[in-house]
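Q: So, here come the structures, one by one.
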Structure 1
């Protein structure tokens with residue numbers, strides 16, 4: 001039985017695991033790093049929907065191993081059967097063993113599949129980060145004529161959009177339906193007006209959008225034939241994609257006696273350390289807490305996973321970095337409309353009992369507005385606490401600059417910047433890239449809020 005030794009063993013080879021490996025090599029180049037993962041290849045997590053409409057092949061959505069191997073990281077595609085914590089050894093499926101000094105669990109998540117009758121029927125798919133599974137889904141979608149997507153969050157919306165694009169490109173007249181139980185798609189992350197914009201874009205692409213609609217069962221004998229709603233309506237479907245979120249993979253952590261919750265993940269502290277001082281966890285498998293109130297958070301994003309992987313790796317040999325908690329920064333493009341958000345929505349702030357002031361700005365995304373490709377009504381909507389003027393959320397609708405503008409908001413939220421500070425900050429502007437410096441969206445929205453805030457909560461002190 002073969003045995004190899006490594007200083008740092010990382011179980012899981014997606015966003016958190018890969019970032020953890022790179023961080024170890026940057027901070028401790030003398031340390032050996034081994035990544036264990038089950039899949040032969042790692043798909044780009046956020047790129048999965050675009051396999052079906054834009055990229056048209058799974059192979060174009062793969063993270064190459066070469067860049068990590070060049071950094072001296074060993075990648076092993078053999079599954080882990082068990083871990084001997086006392087002996088600091090991982091036992092692999094082929095019987096080989098890997099001894100380690102420090103261990104990072106980055107086992108990720110799997111699609112959440114609700115206990116709907118018929119969920120196990122043929123041609124019903126979640127969104128697994130497995131190239132072979134994703135290829136199988138692509139083949140099913142190519143032959144389908146009626147596709148139902150369950151879940152109107154980011155994954156569900158993007159899948160519906162891309163399947164509709166694929167159908168339009170193939171000219172085969174596929175009917176695509178999107179079913180969301182909340183009053184609007186994207187409602188948990190975005191302002192309602194922007195949710196409506198996304199829904200309208202989907203309808204323009206031919207997607208049938210059903211909101212406030214709950215799935216009662218998935219119909220069919222063996223293979224799916226339809227999705228029955230609580231209203232009594234049945235949506236015909238020969239393929240169903242379920243995109244309602246994910247659940248953390250905690251089985252390995254539980255097996256080795258670490259504290260873990262089936263919904264929340266492997267228990268870690270702000271340093272991403274488990275109860276075992278030599279074992280850390282990061283990414284979708286690890287617990288999260290909200291930046292705003294410290295309560296458990298369900299935010300699971302590749303960007304969060306990368307941050308946590310970096311933090312965990314930085315703390316292996318001494319505590320250096322702490323997570324600030326999950327802010328929730330999102331961005332997507334639906335049809336011709338890009339939408340982004342960071343932090344709290346007005347609905348979430350109201351539910352949390354936080355008094356706030358809103359500042360808005362609508363202006364062209366280029367200056368002058370007569371430039372080709374200008375979006376005349378790009379909009380930013382920012383939320384600031386009424387008591388201290390600090391930003392708690394921001395939402396943007398417009399063009400390609402949307403995500404970068406939301407990243408400004410996310411950085412401002414985590415830095416505790418006020419409306420006054422954002423209004424008077426200096427920004428880069430250019431006719432082809434941004435609005436005029438006179439009406440730059442973040443600046444103007446912050447200024448409009450600053451004018452409405454009490455002066456004692458608006459100074460930045």
Structure 2
């Protein structure tokens with residue numbers, strides 16, 4: 001725990017002057033801690049406690065003053081607790097050496113401050129009191145306004161507002177329940193309450209969220225964690241609630257829920273400018289809810305973007321949640337801009353068409369295949385292959401086949417117009433059956 005975080009446990013108004021010095025506005029704290037001296041005593045005693053108990057594990061110096069700069073100088077140079085009555089600042093600070101004067105409090109640069117201190121040393125001024133007793137008019141004539149500000153600082157009579165440090169905002173909310181909840185309907189009211197608070201905080205800071213972390217403390221003291229990764233930043237609590245309910249239905253907790261904690265990762269909201277002549281696309285929120293409902297029906301492994309597996313097995317892929325990698329997309333665009341690329345597209349038939357193939361010494365010569373949607377028949381005028389692929393011999397779904405690329409010439413039988421098409425065919429080595437896997441465009 002840092003010193004500033006420790007100070008926030010006593011007051012919401014904290015100035016972090018340096019890493020080892022903070023200023024706390026104690027006005028109003030007497031309602032909780034009593035008098036100002038009792039507050040200082042509580043700060044000292046709690047600071048000596050170990051960090052596990054909310055302390056710092058070290059001794060601190062505390063100064064109570066009406067002027068923040070006077071309190072800073074007293075705390076830096078005096079041990080224990082120091083109390084400075086209003087108007088008596090110089091009584092406490094007068095004996096301090098001039099080298100202890102913190103010129104950064106009046107926003108003076110180091111070189112200018114060193115020149116002034118050197119001049120004062122030549123004048124025989126060595127302490128705060130010596131500097132404070134000099135006539136203001138003479139200091140102004142010889143040292144300028146910078147010297148006047150330093151003199152007011154030595155007197156403990158500067159006036160400034162605290163530069164309050166904003167506490168790091170944590171976009172999280174939680175609730176502990178009196179009785180465990182085991183049904184989804186009453187749990188949805190808890191989710192709605194927490195998500196309303198979370199989205200209100202996001203709106204207050206003009207932010208959105210692209211990830212939700214939900215932790216549920218169960219009746220048996222175990223944790224049920226769910227992480228919702230969103231495809232884009234949003235802050236609609238109604239959409240969050242529907243997505244969370246659908247996920248909870250698919251992954252219900254084992255026992256009753258006794259506490260709920262929801263945290264989000266804040267990001268900048270999505271900004272989109274549509275053109276006047278571009279047709280409106282479906283709202284992303286509705287699309288995400290539709291995908292969530294489909295996932296609930298068919299399972300997470302059956303919805304997403306296809307990813308090719310690192311294997312030689314034909315048509316081996318799996319589905320992953322769609323994410324757009326802008327860096328790879330930009331790199332691919334730059335590579336394609338270097339030269340013109342030309343390649344054939346392959347249209348795969350699912351399922352592959354069962355075919356009848358006439359072969360001469362293992363080379364396809366005639367092919368005929370059909371299903372309800374398409375038919376392929378004709379003479380093979382050109383072949384390439386075969387390419388034999390085998391693998392996973394130890395598994396029941398092992399494969400072993402010979403693949404060919406063939407050009408098939410066919411006519412319509414009326415005007416005898418000949419057409420040529422390219423296909424990928426293969427023959428299973430175990431069963432000897434032929435199939436048409438797809439066509440080249």
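Nothing in this text is a laboratory measurement; each read-out follows from the coordinates by a stated rule. Since we're looking at a predicted model, the values are computed, not measured. Cβ atoms are built from the backbone, for glycine too; each structure is taken alone.
Q: Could you tell me which structure in 1, 2 was used to calculate relative contact order in percent (Cα under 8 Å, 6 or more apart) as 13?
A: 1
Q: -7500 is what came out when helix-only ellipticity at 222 nm (-39500 (n - 2.57) for each DSSP H run of 4 or more, over all residues; to 500) was calculated for one structure; which of 1, 2 is it?
A: That value comes from structure 1.
Q: Quick check on the output: 1.73 is Cα Rg over 2.2 N^0.38 Å, derived from one of 1, 2. Which one produced it?
A: Comparing all candidates, it corresponds to 2.
Q: If mean count of other Cβ atoms within 10 Å over residues 240-247 is computed to be 23.1, which of 1, 2 is the source?
A: Computed on structure 1.
Q: Here FRET efficiency 1/(1 + (r/R0)^6) of positions 96 and 320 (r between Cβ atoms, R0 = 35 Å, to 0.05) has been calculated and equals 0.60, so which of 1, 2 was it run on?
A: 1
Q: Moving on to the next point. Figure out for me which of the structures 1, 2 the number 161 belongs to, where volume of the Cα convex hull per residue in Å³, for residues 48-135 alone was derived from the coordinates.
A: Computed on structure 1.
Q: Who wins on FRET efficiency 1/(1 + (r/R0)^6) of positions 104 and 184 (r between Cβ atoms, R0 = 35 Å, to 0.05) among 1, 2, i.e. which is largest?
A: 1
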